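Heads up, there are several structures right after this.
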Structure P
Amino acid sequence: MDKNSKRKEALLYHAQPTPGKIQVVPTKKYATQRDLSLAYSPGVAEPCLEIAKDINNVYKYTAKGNLVAVISNGTAVLGLGDIGPEAGKPVMEGKGLLFKIFAGIDVFDIEIGTKDVEEFIQTVKNIAPTFGGINLEDIKAPESFEIERRLVEELNIPVMHDDQHGTAIISSAALLNAVELAGKKPEDLKMVVSGAGSAALACANMYVLLGLKTENILMFNSKGVLTKDNPSLSEMQLKYATDKAPMTLEEALVGADIFLGLSSGNIMTPQMLLGMAENPIVFAMANPDPEIAYSLAIETRKDVIMATGRSDHPNQVNNVLGFPYIFRGALDVRATKINEAMKMAAVRALAALAKESVPEQVNIANGVTKLTFGRDYIIPSPFDPRLISVVASAVAKAAMDSGVAQNPILDWEKYEEELLGRLGTDNKMLRLLDNRAKINPKTIVFPEAEHLDVLKAAQIVSEEGIGVPILLGKKDIILELKKELGFDADVQIIDPKVKDEEQRRHRFAKAFWKTRQRSGISLYDAQNLMRERNYFGAMMVNEGEADALVTGHSRSYPSVVKPMLQLIERAPGVSLVATTNMMLTDRGPMFLSDTAININPSADDLAKIAIMTANAAKMFGITPVIAMVSFSNFGSSHNEGAAKVRQAVAYLHKHHPDIVVDGEIQADFALNPEMLKAKFPFSKLAGKEVNVLIFPNLEAANITYKLLKELNKVDSIGPIMLGMGKPIHIFQLGASVEEMVHMSAIAVIDAQENEKKLEKK
């Protein structure tokens, strides 16, 4: 994508369908006059009076306890510099988005129009009664140091400047584990720091708390090593200034144990790395390009222990591992501040988590059989669902132990359950899918490439590294559309109808005819069909000339699925093809089946659909808990439709006792564990969170998933084909660009799984 196209896409994202990235949503009923009289006058007077009696009641009756202000004056926005408070607002909204999706914390972003330190401090102090915590953001140094220091001292709510402490906390956790793996002691380590801004200084300060000696740290800014005779240095920078003679970065790195980079890309050469001590620790965290490329570093030295700020390499130092959960723990105990004990608790919790067995979901997200503690895994993955419970709990305990908690937690087991329950508000699955696909991208055929939205989806797939598109259609039309989109990647374009493809058409036709000659297909028919893009594309996958295919945007589902079922064999041992839709709901991913193919499945069919859907859920690291839904509950109706569901469940209980499944059951009971346990305690689903719904017929499944999608604005991925021998997936008619991108990721993952199966044979 050219620069202009990327710019347009970013602007559209922030402008449509509603400007900005966050909104205020009511948490109480407001439909009736009675509701409104309670929400406002006269009912609102009662909590006001209770708060007036005891100010701590503000946490009981208002949103203060879960509300954080993200505050900036826009003087150091990303790498853009001093661009002003209004220009910095999109970043602050973005930070609010991260707080919400990772930790369930609400945010008001506050942009303050002053560069005066005292004015800034007084403004924040004056609005502080609104908030449970303050996150300072994108404020230039050295003013940011003074602002944070004063606000921490003068306010009785948690305050943290994440630009300073976020990177420090995450990299400190990585450092603890790196030092252990290197077999060294903190007090013996020599460190060279490239960068002398707020993040670098905060990192150095925290590393000193971990045992590094100040005198063993050499810090560089853009002008060279910090020296004590430099009058332009701030008080905090002077702490790391040396009285040694000026030296180059290469000279400083000779014999050094640690390189910490928070400066600019590609400033560290292989020669510099070779000059470092045995088992060197390199944290190259400049973005988007590290101080030394990951591949170059590991190629230069096999003993290097390396972390970057990038998601496409091991050991990503990502602030999102810290700040949402640190504030979560601080808010939950009503801490008066975020102190050093709480920061260090987060450090040690993150370091310890990296040493524990990794959930399957994390392994899948990273495309590995099993992540284990070692040089390539020194800090947890951002996909680890345990982060919220581990880090927030550690921070909350530290707040209590250090005497700054006003609302101590008494039942830790219950608290951790509540924390894990917040995960459902975040659609982590989409990030997991994309990340998993990017690990091993595959070629994907797009038979409808002449359609602008399809081509746009292919462009995103290409540019995000999800897969390698193969575009089918008229070359001149596709090239023109590519130019319009700024899609400048050199991808394969094939028009099946042109003379140049005659030989391949004949070869595909002959292969197809051999499999269907006893099913009414003549060689002539086969040759004509190969001029159609869906048939041609499917044969490319069949013949190993492409890994996967996605289609269906411009044609009805039945008309597209027919050729796929004709051309593509079923998976070994599979007698039925079905589909499932993954719905990314507030309670987490839900699988709904069969949403597209089997109109009125038999009891035997329903059992097969349940088994295939269970396997699909497992492929995404989800343990399936299956409800076979109906209008009936456990024999309350003798209707034929309810009876077949009952029969399917009986079969599964007898022949697949390892699958957690039950029914027939009404949808509300299936989705309400407490109600289910109260009325049907004997059910295998009692007390469990159902994440798979198997419907008695196509009507029920298709209507349900589309209602969820349109009324509740639930993201839907699918229909995902189940039981096919090749990675073939069909969009719903008119699928959005986003939906097509997600389905493309599914197709790549499907191809990856097929590859693994072949390797095992």
Structure Q
Amino acid sequence: MCNLVLEGTRAILDMAKCPYEFASPEFLNLHLKDLSTIEKPIKTIRYEEEIVIELTEQQTTILTEYSGIIRQIESLLMKEEIYGNKQDPQFDNRRKKLRKFYEYAFMNPVMAGRELDEYKEEAPEKQVFMKGYQTFKAWVNGILKRFTETKMYALTKKTGDMRLAFLSVVGLKSMYFVSSIILDIPAEAKPIKSANAAYSLSYGIEVQIYEVPGADAYLYVQRNKEIEELGDDLRKMLKRLITEQLKEQFENADYNILMDLKTREYRQYFLDQAILNSIQITPQQAMAMGREAAAWIVGLGAPIENLAIDRNHVTDIYIDAENSPLYIEHSEYGICHTLFRYNRDLLEHAFKDIVYTLKGTRKFDETSPIVDVVLKRLSMRCHLQRPPATFDELQGALRIMKEQPFTYAQYLAYHSMSPFFAGYDDVLVSIGCSEAVLGLKGVGKTAFTAAKIAAIGTRRRIIPVQDIEEIPTRAFRKRGFHIGAARVQSSDVEETNTKELDLVSMANALLRMGDAALIINEVRSRIAVQGIINLLNTQPGVFLLYNLHAESLRDIQDRLELVFGIPSASMYATDRYTFLKKVRFGRRGRVYRVLGYEYESDQEEKKFVEVFRFKRGDGIDKCILEAKFLRNPEASAASLEKVDLGKLEKELDIAFIPPALARRSEESGINPEQYIMQAFFKGKMYEGIKRAAEETGDQTLLELDFVLNCNTAAGKLLTSLEKEEGQIDFKEAWTKWEPMFKTIVKDEIAAKKAGGAAAKESKEK
């Protein structure tokens, strides 16, 4: 039983205690039987599933009307007099026929009606049996008339399936090609009237963000018109292929390339089948169908695959459990609900396809119920959980990673930091200050850590140490960076693994291979934390960048001492602690990932000195990132565009020298003021890149290639102007840089136009 209870005139069904999936044939059979046993009036029905569905009186009437008819039929089955005389040869046949009709009524009203309508019986030769014959015939006609007049019968006839009829009653829809449910857009939902709330994606997918009154989150809706507008013949063809191929196994295939291979294969199949069967089809339709089929068969299902396409806006996809609606993190609108949900079978299939990309290196079963993997095909980090790590549920968190690393110019465009901080961070990374990037989940720690690689430059060896490949080493490598890759066992693991080196062992091994910048991604375990601290304390001057979950310095201190049993004084070995945070303006405003504050370690005084602090305003453009060590307002300004570097250098007002900067200045012999002015120069340069992207409308100027081009040119310029003891006249430097930068932008735009023209010409040929 599905634990149906009555509260007055309302029936409540707790789906958590039901053994069957909501709206499945098994569920409908049991549910209608339960309703048919209740003689008290029912005005509303409430389904407490992963989502709560509350039916109106009108919706409820459709179900209660139908269950009432079934209840009447059930009582008739017990009345032997309607079957005629027991001696009648047709007595048992009549009873079997009505019994069969009763059983079909729980599965499909149309099939049940057809069973009764097709009942034929010759008039008996013996007059003694004539009354029974006429009585049963009258009962059959009466039952059939009342039965076929029910709204459930009409809906089933219209939709062709009782499941679809039931879903239409409760305001849900079925995914056409697979047996799962899609929610409907609430009637009260209103599309947001904004350019960034409605946009197009590839494969004919349209996105619209809705505001739902009374809901905390926005509603994110995707529509694939190419698929939705297919004719019946093509839809049936597509469904048939998906149904058949979902049963196939591709265990020995390379899942990193299988999606593309199958998309092309299925596209050709649909073209061939359409020609053979004289069905009209366009190349665009065939491609959309091929991708839809591949998405379900060897991908993660069409909803997740399509969400992953929206990588400029969707940062995370969350799966709480099977049958629970997917929800996402949107770069503009924060957490958004979607209409998509997967049943257990579809979720198992999607997770299986993710795990298959590991080619047997990791298991995902009862013995290994948690797995992390990067799906390179989608540039997606997947964290999956199953029982016994969960209460009989499948859960997942899918992070869509940027295929290209962030740049300081992009962070300025996103209001994540001030121009001066961008320059200061660039300078301190370039001179080898160790740093911990911290923050809570989803603030972009890995992305910010990876962005610093550009500041390290191409003259130094760089080795990211990671358990899953999140830092895009190949993107840097093909741009001339000397960057390796070291794989270690998960930092969640406290015990050593014979197949994979632990983080500490790997880091020590790498140090024996020569000087290098080590980047350690996602530090979580006690062993990993202890290893980093040992490295910093036993290898003075080691250049180490790492990130971990923490909200504050106190948070780190408490974790070290209370959880890991490590003295908090060991924290001073790290030069800098940079905290990222999320901010929102209004309950449903855009979420911004910003630099919250930065501390530097005073190793002699054993204290942490606050260097930067985010100060909130009424809006993101009213916020400031205060530079604590400079009294000059330019250091905390949102723009350096009109700042005269020559004048600023003369009027530089330093409150104190940041400890990490002081140590590196002493080592290099270059005075701190020079590094500070270099930070202003670089910050002004990054802001110039941002402004050029805005003025030209070319957002690619914010990306790595162009930023590296500018960095290289600026670096050569500063080197050429450097005098004794590292002195640079930054007024002169900027005077020379401005025309150089204009030329670089002009050449970049011209090169793109020429490339576009060549591509067009080639296409036309």
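In table form, for the structure just shown:
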| quantity | calculated |
| --- | --- |
| Among P, Q, structure where Rg and Dmax of the Cα atoms in Å as derived comes to 33.6, 127 | Q |
| Structure from which 51, 31, 22 was derived, Cα extents along the principal axes in Å, for residues 286-413 alone, options P, Q | P |
| Among P, Q, which structure scores highest (criterion: distance in nm of label points 7 Å out along Cα→Cβ at positions 94 and 166) | Q |
| Test item: distance in nm of label points 7 Å out along Cα→Cβ at positions 150 and 326 calculated as 2.2, pick one of P, Q | P |
| Identity of the structure behind 50 (criterion: percent of Cα pairs over 22 Å apart, for residues 590-725 alone, calculated), options P, Q | Q |
| P(r) over Cα pairs in 10 Å bins from 0, in percent, for residues 6-101 alone derived as 13, 29, 26, 22, 10, 1 - corresponding label from P, Q | P |
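Here, each number is a calculation from the coordinates, and none is a lab measurement. Keep in mind that what you see is a predicted model, and the values were worked out from it rather than measured. Cβ atoms are built from the backbone, for glycine too; each structure is taken alone.
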